[in-house]
Structure 1
Amino acid sequence: MARVNRIVSLLGVLACLATPLAPAAPAMAGTISVPGDVGTIQQAIDLALDGDEIVVGPGIYAERIDLGDKSIYLRSSEGASLTTIDGTGLGGSVVRVAGGQDAACVVEGFTVRGGSGSGGGGFDIDGSSPVIRGCLIVANAGAEGGGVRVRDGGPALVDCTLSANNGADGGAVHARESATPLLTGCQIVQNGATDGGGVFAIGQSDVTLVNCVLRGNVAQSTGGAMYCFGSSNATLANCTVAFNTANTQVGGLFNFSDSNALIGNSILWGNGGNQIVDAALSASRVLFSTIESGWSGSGYANDDADPLFISTNDLHLQSGSPCVDAGNDVLVPSDTADVDQNGDVVERTPLDVDRLPRFRATGVRAGDGGSEGCGVVDKGAFELASGDPIGPLIPGDTTGDGVVDVEDLVDVIVAWGACKDTCCPEDFDASGIVDLGDLVVVIMGWSGKGIPRRPRW
């Protein structure tokens, strides 16, 4: 009998082993409240798991924070004007992101101030590509970037203001070691540095600015607005760069040692000394832009007409400005940072620095190649608000009807070859030639697999 009982027990064990285990329920993202659940932001970060949300209530938080390797959504509940992370006297960067995070990691809606140290005073981003959205980065100091340092990473700064920051190289932003930061809808105002009062790039870094304002930045030496060095490049699309100064030379953009600027739909005006200087194997390309005293280098469709700002402190355009309806939609890059948060990163960036519609049903002029013409954006970071909003505008869509189809294919084929006019909507890379690269854009758009396009003219 005992033997039978043992056999029955063994069969029961085998039956349990043979029964498949129910899969573990997937971990659900949690929400941690500060100060509701814990008293400090860093305590919340330490508790968080990847995918968690940390919601920070209004107040001043005297701390420095390090996200470690956490991919989280860290946001304020009431916005940057009411929620401050203050590193004054704490000796280092206020916010550090160095765990290899990608765009799933977001920091949103904080004033970040009082940071210091050898890296970025406000944000120190190392080998990571988070999204920094709606932040005021002010009154920080760092040898490499008073406001933000990016080392070997590609973060997106969206709708941020960087002001009153100071550094040795880069008052607001310092990019190094193949960094590829994107700044869209940002105001870089009244920062200071030895070189690169606004932005400094070195070591094969590429800085892209879309719908940004650089105003009133000061370099003690060179490059009041920007300084690019050592095979580093700056790309500016619909930017306003005005009234920056340098105590030694070049209040605008200085490119040195095989470094280049690509500039489209932009305004460079009132910068002390020269607006753009290329030196030591550097060569910039400028399209559809207003450059004080003119531009004789590579590019086309530029002018030196007074942009008619409201004032030196208010760079919105007056209604009679020659910059109104004088840009080119083709030069507006894809919304890779998703500034309108609609999930479409292929459409052309739809909002200006004020978050007003960039594309409106005004300023249409006839194009070539049988197209229905170019919808024409304003130059600079601010779109003069008139006309009904239109969009989205999609790369590959020559007609502006929101669909890539046979009509657009025909337009490209008819316009094949050198553009006959500066308004050439079939030339999606603004090379001056409608060719195979432009045909690929139409085909990909038609297939529904549109390619997000940063400006690479």
Structure 2
Amino acid sequence: MEAIEFLRTKEADFVYTIDSINLIAQLKEIYSNFRQTLSKLSKTNFNNEILARLTNDYENIQNSIIAIFEKFYSGRLLEAENEFTTFFNQLQIDYPYFFDERALELSEPGLFGSSHIYYRARKSESTLLLKEMFHIPFNQRGFACTGRFNLPGMPCLYFGKSIHSCWEELKQIPLKHLHVSSYRAINQNNIRILNFSEPLITAYKTLEVFSVIVLISFINQSSLQNKKLEPWHEDVKRMFLDIYKINIIIPDKNEDLDRLYTLLNNQDEDLSSTFSKYNISFSQIFDFVYYEIKQNAERNFSDSDSWNKKFSEVYKGQLQTMFAHYVNNVIIHPLKIALSLRNRTPSEFFKPEYYMSQLLMKWLFQKNQDEKQLFGVSYLSSRIPDLSKTRIQDINLYRNYVFPTVPLNSQEYCQKIHENFQLTESVCVGNIERSNQINTLNKGAKIYSSSPLGNDYDKTYLYFAEQALSQMTMHSYY
């Protein structure tokens, strides 16, 4: 089984519906099916890193999560919380990319540039003050209710990566009552986001697209210098001419690379399927750019050639980071499942599907007390349609963020969050007019809730509100 075939299976999803009484047995079955499907991966260089880590790394994470739930269900609550703390502290050591070393830039979609813009929405029948678009003040913490990533009485700051994600969290209230502000991270290197909002297939596609970009860059540099290409490289050139109507691209600047990334990522058909029509597999591309390209570059180009420098300084590091990110996403998948469970009977008062995410929130509250950095978590709405899980642009319509506060009795609002974000005045989406202003990160996204073909997000008033907010001045909340 090739990686892309595995990623299209139900087992590769991380949103599952369970019964509260039989959660442990169902979770064991979900994990077992995932592992069995993974074990069918073909033994290629690309898959071997995952296969080698199934016995120890994957099973350790899976068994720790099951043990925490077993202690919870048996009433050993303190033991369950202690085990979670031990488990998560060890994850922080073993997977630093997801934790302390994962700065804001690495948690954002996009290869070389990212938009540190977020949105916050509130329901209101009247205009809201700037501070009313911040978190619930500490002197009103009685309104902070319980939820998947909510602890009762503990205010947090919640964002969406799009206004659509905010609207979904507010259960699609009438637009005339939807008031939104945009937020900007002003101290990006001081923010750490635990990114649990990326489906496996998008981590794979990010690596796939970038591998192709590196390959194209190498092929075109070789062509410009009249170097002999391998036969399958000629097939790649022909494919780009046939499919994308592109003759020669020389990705040079970050903007060019992002433009090419957007072009490749926005195709209706995934790259693996397109390449297979030309008898080219992603494993073949990956092996070349990850293992063989350095020797080929040394043979084709001189030591002083700028392409060698670009590969060493940009391409190689990005490839290694993206490959590690994909592999670690697979291994840590049991945790993402446990954080995203849905209850088959949502009206029940017993909410075990919230248990792991609430333990995570307690851990994050403590981190924000103890560490200089501001910690938060990124997660997907459990209401995301299946068709929205395959492209980064579509995922942003359901991507959410939460930052726990640091309560101080003498203040209404969190000083730590204030130091790291600015926001705009709010606008009412119901009053927004169609706009031709600057595009936002979410242009090109599609909404699949009413059509399997998808409706263009940039034709909605939610998107027009994003455009309007992009022209507004950012302020501190006080």
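Every number here is computed from the coordinates shown, using simple stated rules; none is lab data. On a predicted model such as this, the values are computed, not experimentally measured, just so you know. Cβ atoms are built from the backbone, for glycine too; each structure is taken alone.
At-a-glance table
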| quantity | calculated |
| --- | --- |
| Origin of the derived value 2.5 (distance in nm of label points 7 Å out along Cα→Cβ at positions 297 and 393; candidates 1, 2) | 1 |
| Label whose coordinates, when helix-only ellipticity at 222 nm (-39500 (n - 2.57) for each DSSP H run of 4 or more, over all residues; to 500) is calculated, return -3000 (choices 1, 2) | 1 |
| Comparison of 1, 2 - label where Kirkwood radius over Cα pairs in Å is highest | 2 |
| Structure from which 7 was derived, relative contact order in percent (Cα under 8 Å, 6 or more apart), options 1, 2 | 1 |
| When distance in nm of label points 7 Å out along Cα→Cβ at positions 129 and 441 is computed for each of 1, 2, the largest belongs to | 2 |
| Given 3.4 for mean projected area of the Cα convex hull in nm², for residues 233-288 alone, calculated: source structure among 1, 2 | 1 |
